[in-house]
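Next up: some structures, all given as structure tokens.
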Structure P
Amino acid sequence: MLDYDRYRENLVIEADKKDARILRVSLNNPEKLNANTNHMHWSLSRIWDDIDADDDVHLVVFSGVGDRAFSAGGDPQHMLEMADEYALWWKTVREAKRIIYNMLECDVPIIARLNGHAVGLGATLALASDIIIGVEDARFGDPHVHAGLVCGDGGALLWPQQIGYARAKELLFTGELLSMSEAAEIGLINYAVPREELDAKVDAIAHKIVNGASRAIRLTKNLMNVPLRQAAHATMDLGMANETLSTMAADHREAIASMLEKRKPVFDGQ
């Protein structure tokens, strides 16, 4: 296995105890529901390239630490830092594009094990994976608009690919959160299962894949992701440009203030 030490500040990375061909990667910021941090974002923008080059890894199980959330997405305090510091936001823009490009270009199959809520960036990371299995009592959604932001870091790209444009527009315009069961019913994720059945379901699918013809499986993923990779390279620059414009808007500042003050935002369209 390659040396993944540089990623371990906000990621837990370990070989599966029963099958070393399976690499387990978990978001690690449980005090804040595995919300994004600077180092986590940087790590996610690079680790998939290393995994793709690791001949010992035949499959990734991608999850979160704890039992409350896969990832709650953005942390309000971190959002405020990015809104106030252009250099930090510019770094985030470059990393955001690289996360999507590298996940879609990584030929190793990725199972998203959603151990809890997957919101905002959390939903995007799940949708950039290959197979998505979540606990039925958790929530799934992308409420970027509730933060006065464009979902330019992958949501606007990936949601329509899963469920079509009409339904995706409704959910992304409203920022509505679905139960995992609802997400499975409309084909947004593969399975929603009781919490006590999550690991058994993930492990069953993982072992079917790792015991298959790994080269053929990797090349099949490579082929199937061609349209997604093309769409990503066609849209991510504009997506992040539009999200940048929204970070400069008064509505985004109001959204951050309302989250920190634990009140409803009052948007004026500015």
Structure Q
Amino acid sequence: MFAGIDIGSVTTKAVIIDGREETLAFSLIPTRHDRGESGNQALERALDMAGKPADAIAYIVSTGYGRRAFSRSRKALPEIVCHARGTKHLFPEAKTIIDIGGQDSKVIELDRNGVVARFEMNDKCAAGTGRFLEVLTERILNLPIDELGPLALRSVQPCILSSVCTVFAESEIISLLSENRAMEDIAYGISRAIAKRVVGMGTGGQIGYGEPVVFSGGVARNTGVVRALEEELGKKVLLPENPQLTAALGAALFAAEYDGRARRPSESQSKAPNS
């Protein structure tokens, strides 16, 4: 078995696969201040779900912000390449990946072989991330974040937020509430704002949004943002069954590959005469 651990800023994910690249178990937990311990807990939980001991894992690859804090991994890889590998495994024809997580967003263009051709990433500002949604929804609208998507889909006259800055968007929403604008219209306005921010980021990086477009990350569970992205792109987006796990899955697939390389006899060994 092989494991991929994605230690993100908000959540930590573990995926365990077998030699046929079939997923045996996965787990998702909140990331703690101790990134390494978060990885340990996610892995142990996945092992429990698989009903396997820790020594059944042949190779572990870690990724995400906390990848280097996880001492049990044999190799640490950037999350961009792991997202590409995991997404390509789920959607072999994928050309573009939009990944929106809790603290960053990414737009990744893949070449015909599924290799990263170019990417754009926002990790310096909350705009265009799950944090943007969380702050505006829970603090300003006083709604649980899980209710934002269904509410946004009921919008009739969506509001327009002129700013993607979280601070300025707060002021705009307060003004809209003072004008008695419908909550569902404000909710879709928030969804549209994050979609415009992320799509614009990719366009600025010369990403052409070739199809199929796959939407991953925790925000992909928000139905309002899904619809807003499709409207902004004018294209259908595909959703993984578990959109938060693509990088961890990619790390697990790399683990299987690296283990295979390690076990393969070297060229000199393979040519050595039998004793």
Structure R
Amino acid sequence: MKIDNTTAAVVTGGASGLGKASAQALAAAGARVAIFDVNVAGGEAVAAEIGGVFCKVDITSEESVVAGFERARGAHGQERVLVHCAMTARRGKTLSFDKETHAYKRTSTEDYAYGVNGILVASYRLASLSALGMAATPALEDGERGVITLTASVAAQDAQIGQVIYGSAKAGVNGLVLPMARDLMDLGIRVNSIMPGIFATPLMLGATPKVLEGLAASVPFPKRLGKPEEFASLVLELTRNTYFNGQCLRLDGGIRMAPR
């Protein structure tokens, strides 16, 4: 797909981190970008910087997402590109020992469902609602109507201790990719996912220098955290290269996560 000033894009989680870098890269390539986020100050700042539009959107709410798409499409027209980076989840081991009660406790079903809703269900919600709009647009070159890029994680394949919610939900995101790509193939809508490794996002950079040094050293090469700009570069390639479809791509410097 050619990216220019006729291309509308929606980026979730665009107020910071991987989403922000993706929004900046798409805008620099010429696209008109709408940012979906709950961080109003951050989202409005990025939107102003790139000449885009900010939409306050809670990805766990169908009503909020629908309203966000309506606002974005009202400003820029139907998006041809969706990059979904936003998520929300909780942590917890399947079972952990409670020193106060001297008994095992489990991560609650409610906590697990919260993470699945904030990662997997939200990914389906954003992708399917975007595809519904894309389906009504005229086809471009190769019969293409749009491209959807979801964000999984290397934890989808080698989640660590304490990542039973996150890892299984991100694995579910990868599980969406091929059947959704096949569902949408006759409409010319492509679906892929990126599995980032350890990236220098604001959340990760909140760790202590010693922890960050250890994380960087665990990456085979290059021995550093990934740059959000490198994630955004892959987003652009997946958008431009029409032959990428139904793919789940690791972007991790060759890391394979240890159990802990």
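Could you figure out which one of P, Q, R the value 11.0 for mean count of other Cβ atoms within 10 Å over residues 101-108 was computed from? Show your work: numbers first, answer last.
On the way: P: 20.9; Q: 23.5; R: 11.0.
Label of the originating structure: R.
Structures P, Q, R were shown, and distance in nm of label points 7 Å out along Cα→Cβ at positions 53 and 109 at 5.0 was computed from Q. Out of P, Q, R, choose the structure whose coordinates give mean projected area of the Cα convex hull in nm² equal to 13.4 when calculated. Among P, Q, R, the structure yielding 13.4 for mean projected area of the Cα convex hull in nm² is P.
Values in this text are rule-based calculations from the coordinates and carry no lab data. Not measured: the values here are computed from a predicted model. Cβ atoms are built from the backbone, for glycine too; each structure is taken alone.
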